[in-house]
Structure I
């Protein structure tokens, strides 16, 4: 439990600070007194969530590969695979960024944005999407730091970058009068800062990454893809669910969408510890499997579930108490205020089970069953959330969307916790969790008659 808490706490400090800065970004925009600007960021966030989540899926694959090589004592192999993982991630995210830029107007329209709000949201995406490439490099390089166990250095990457953005944002948005464009420029600068610090710590200070080349990328790709593809599919489930629910909430007006954007920021801010936990224990799972310590796999899983439950109960109390302050700070009224109250009173409590889903994701992704994470997350966000939210919205208005999301989280989180424990408890020396790369075709020419 001590190791789980230390690794999680260091990650939580950095990631929570970044989410705090992100919430502050939305706060500065709200001070301009134009709800359509807040709504525009809400629609853009629903789309950007896809791109960032795909980057997280790539990061998970890199952590799984590198941590296992470290656990086996293969330092040279870990360095090669770290460099190849970063190169692959940057290329994939460049393709994603280009696709979103080309389709940004259609994407915001499909999400339910109209008129000036749609135009503002598309402009924000056009400015910020190219910076997805440095963000991909930063995520993959930070994953290498965590795989090595250097959680403090990974924390410094996000902490210092977030502090930089905290200073720059109000200057760009308010004092220079750039408004929404200022928020976009701040995000771009933040992502380049992330990349610079991550590369400095992992490459120059600790020499954890080898220069990627075509041979290393080619040899790493098969085993990387075996984890990355289902991990990306898993990570995309949440933004897909968020995008669908944004479409459901859009007819309730800009006030409801603005509150939905605030709820999104509060979720990542309040539960940065849970998100950090899922990243931290991935490296713990990978190293201990590589070293053959199967008892530690089970104790890590158990302690992570306990941590999730305790963390959620504390944050639930904090958010219930802070509800009136948040409503006043962001100027939420009508349906918007009801959405926020539904989240802090009911939606937050569901994270007792949603956190268990994150723990099982980390176990399945790093211990050879990433397809199970994909299935669980798509059942939650792709199949259960939408009908539950639509049904309850008919009875409770926009707040019903929060209730439906909570119902889906409780059901699938409970199932994931049990299934993940059943799998981890059965792992042993006979298990081979990451398949070897495919062998080349045999050279039959040498058997040919002369």
Structure II
């Protein structure tokens, strides 16, 4: 199947590839092209921006939680019908966790047979781009580096030198030179870019970036490169995945908290709910006074509750109704920011405000990450979702990721275990206590880990089956 595509990577992180990917998606979309975006790795913030820029839901491709077949099938499934699919890499082209590069951007580009466009930060360099490009080509000749976009150039003379050096010493086409421009700046915070669901001027910012990129990059050449991509054939994973779905019993209503405080959700996970006959009912924890009527379950994802802490605290009615619902047994799942919201209080920048109060601990923000990277969790017998799906054996090891600056304090593990239990023993990562994650209380599971519904762990199906059993 022909899926026109390119892979945006860089020599190193913070080269500007996210901003340029946003600009490319938006610029091509404004010209009437159907653009499908993808993001390598576990990431929520960049996909929020890419979704707005392309006006199509961005999807993540991740070696840690997905098989090779799943990755290629995602590309085919969501890229079908688009004029171009743009995958934004994470970190540098050859960077990854594995020493052999098996989970790097280069490996992803090779697996998906995607032409690579390198974004190079040119601050303080001219002739030096030549050995860099030569080295990146020679390091792995199976990686198809088809173009380069120079970013953050200082002006016309700098651009001329960059183009001349590239032509003299390499055979890589220069697709564009983007000059330093304040319009390209997106506010950052501890987890990266300011999420677009918080930024009031996100639409204008994306439009500004699109205009700069359209004026600086040869979009026709980029499209031509994408159209030279080899055909991709689906592996049949989707059909296999479909056969695992639990039978529809009756429509469920699951509340999902989506607002400036909570916005970290994988689009494919939300689709997994819908595929199982679940109606996702949006909840705004900042403004809604109570939970929607007739909910069968509740999902509070990650986000930045600390940036909205006063508004969350001020909405005493919502906090009361969520606590009451959980105490009455409403099946509830909370990840990271959701876990913080369910704690007794939240502390940040010298301020402290009350939260929902279900978890007997206080959430405190720190200046440095308390848990960061891929995690491996061993299921315990106390996991609420010990459910066999079509004779599937309960998983022993779950692969996920965590990225949190907060930790729970003013509590001992004995205090947590006295009121609840833990669903996971941490094999790799930090979790809640360093040894355990996934606090269980009644029908609540609250964890610092971010799960992904994939072939290796259909958590959505497990949660939905748990809701059915408790309905």
Q.
If relative contact order in percent (Cα under 8 Å, 6 or more apart) is calculated from each of I, II, which structure is the one that comes out at 13?
A. II
Q | Structure (I, II) behind the derived value 0.15 of FRET efficiency 1/(1 + (r/R0)^6) of positions 38 and 126 (r between Cβ atoms, R0 = 25 Å, to 0.05) | A | II
Q: Could you tell me which structure in I, II was used to calculate helix-only ellipticity at 222 nm (-39500 (n - 2.57) for each DSSP H run of 4 or more, over all residues; to 500) as -27500?
A: I
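From which structure (I, II) was Cα extents along the principal axes in Å calculated, if the value obtained is 70, 51, 41?
Working through the options, I get structure II.
No value in this document is a laboratory result; all are computed from the given coordinates. Since the structure is predicted, the reported quantities are computational estimates derived from the model, not experimental observations. Cβ atoms are built from the backbone, for glycine too; each structure is taken alone.
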